[in-house]
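The structures come next, written out as structure tokens.
Derivation of every value follows stated rules applied to the coordinates shown; laboratory data play no part. Fair warning: this is a prediction, and the values are worked out from it, not measured in the lab. Cβ atoms are built from the backbone, for glycine too; each structure is taken alone.
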Structure 1
Amino acid sequence: MDAPHGDWDFASLTPDRMLDDIESLGWMCDGRFLALNSYENRVYQIGLEEAEPVVAKFYRPGRWPADAIAEEHSFVAELDAQEIPVVAALPSPVTGKRLNFCDPWWVAIYPRRGGYALELDQLDQLYRVGQIMGRLHLVGEQRDFAHRPAINTADFGHAAIARVLSSDLVPDNMRSVYEGVAGDLLGRVESALAAFGEYPRIRLHGDCHASNVLARDERMLLVDFDDARSGPAIQDLWLFLSGDTASRNVALAELSEGYEQFRPFPKRELALIAPLAGLRLLHYAGWLAERWSDPAFPAAFPWFGEPRYWDQHVLDLREQISAVQEPHGLKIGPL
């Protein structure tokens, strides 16, 4: 059963409703809860009676079909079975399932795991991330997603631009400028992808950045597979490259050395970094525009509705056009 696309919002997920849903799945709550940093879905740390706290994830209804959410959990379970450091959902004591439907939400309960966001200037951490991603991609290439799409220009480019233009968030004097520059960037991304040709599309984390890698002492954990899709392996790697060109090259050397302990590093796909970064820029603005009716978004991203954001966004898009035209793929752009 798919969650409905109808008239709903997360305001109906009251504390009482949330705790009742969790208890209906077999976890006895002690009344304590803490909202965690999540906007696409709602995620809470939940205190339990005579047990360690857990983390409850309530999926946004209508974003993914049920089969696609289940496929996320199957992928994570595969990785967990190979002892790759991920956090798999707990089976419900009532249903035995890791993913359960509490109308209108799909709900997953996880063990609480602490840690700090990855520090990109710590080269030893980047080496270990490379090792983890090499192992993840070995599993990811063994089969295809059946219900989750590949990263593509239709969703991340054309649909994203359309969402922005259908909103009233772009100042009137910037609409035609945004439309022209965004369309130019997307056209160049599509040309670059066409010129690159075919590449292997494997199952990915999909949104692998520093905040989705928790580090504590010698332990690292990959979290939040909500954006898992198929695509080039480099998609799970390029967001760890930051700073100036020299810093990115040093980071790349650490990532690739760790990665190659388990899988050949996709050197050819370095040329895809700038096009993928362009799609991410377009997609992020489209995502914020699409979610603006959710009260959590204006509260968390108030700058998105301000004219100065759009001035800077257009500048970023123009810089990304230059990055896509660079002959060397490590040129990323303003991210």
Structure 2
Amino acid sequence: MPSQPTAQPYADLTPDTILDAVESVGLRVDGRLLALNSYENRVYQVGIEEAAPVIAKFYRPHRWTDAQILEEHAFAQELADAEIPVVPPLAFAAGTLPRFGGFRFSVSSRRGGRAPELDRPDVLEWIGRFLGRIHAVGAARPFTHRPALTIDRFGATPREWLLASPFIPADIRPAWESVTALALDGIRAAFARAGDVRQIRLHGDCHAGNVLYTDKGPHFVDFDDCMTGPAIQDLWMLLSGTRAEMTRQLADVLAGYEDFADLDARELHLLEALRTLRLLHYSYWLAQRWDDPAFPLAFPWFNTQRYWQDRILELREQVAAMDEEPLPV
């Protein structure tokens, strides 16, 4: 669970601090600096003299412990050692998590790419193949420090926090309170139907933005939310559209996935429940970060009357979706 945020946590992360931090690990910067699209952490492309640029990631203060971040790094390296296309942090004399100017940061090689074309069966199969390999490695041993995907962490606690906050408009609050209670009931019922499914190490946030594609195929970035949970957590975010469309997409993903790992069909009971948990947690995440100046600029539609009205309608649809039969395999 993310800790209570600090207002303006990156106020002291100036361009000079970023460049000096990268130089502190032994790299010679050339002054070029490009901010990349990241809000939870701050991520920059940094130019290096007579070498390719690197990516420097400055971790949000107080979110993860050192042990949790280092376990993320070790998992990414374990996958890279298995020749799975991920981008682990580079190791320096100070390790993979050096400190500078009060910030913890990591440096990794730059790996470009484009968004995957998820409407193409061959692309989904290729992504599925590598996800199967990630999960085969992830199932080999457990995490010790990383959190687990639970109903409390992603659903019940966010709901309680938001209800105790001033964010939900008073005239909308009763409807939001009611539909979120129904949503949590539906989530708990879905988990009960799935039963005691296997829990493995996961990417955890495997949406299309964290899968970059080149002519050589996909590679996976940003393991910042890696966690313990059911395998379907890394698959469902690749599916969208109508039930028929998602059924076809799932078949394409599994055509590659099951070359390396087996998906327990019971986990399909969790698909819409996990989507609902993500929706609940997303509002909570935005609200907790609202004192960070980057968030009102990036998400100006949050905390408007329309925002909460749309979330109520969205959650009502999810309550109905969780009552449907799981997708066939």
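Distance in nm of label points 7 Å out along Cα→Cβ at positions 247 and 263 computed as 2.7: which structure among 1, 2?
1
Given 2.6 as the derived value for distance in nm of label points 7 Å out along Cα→Cβ at positions 199 and 287, which of the supplied structures 1, 2 does it correspond to?
The read-out comes from structure 2.
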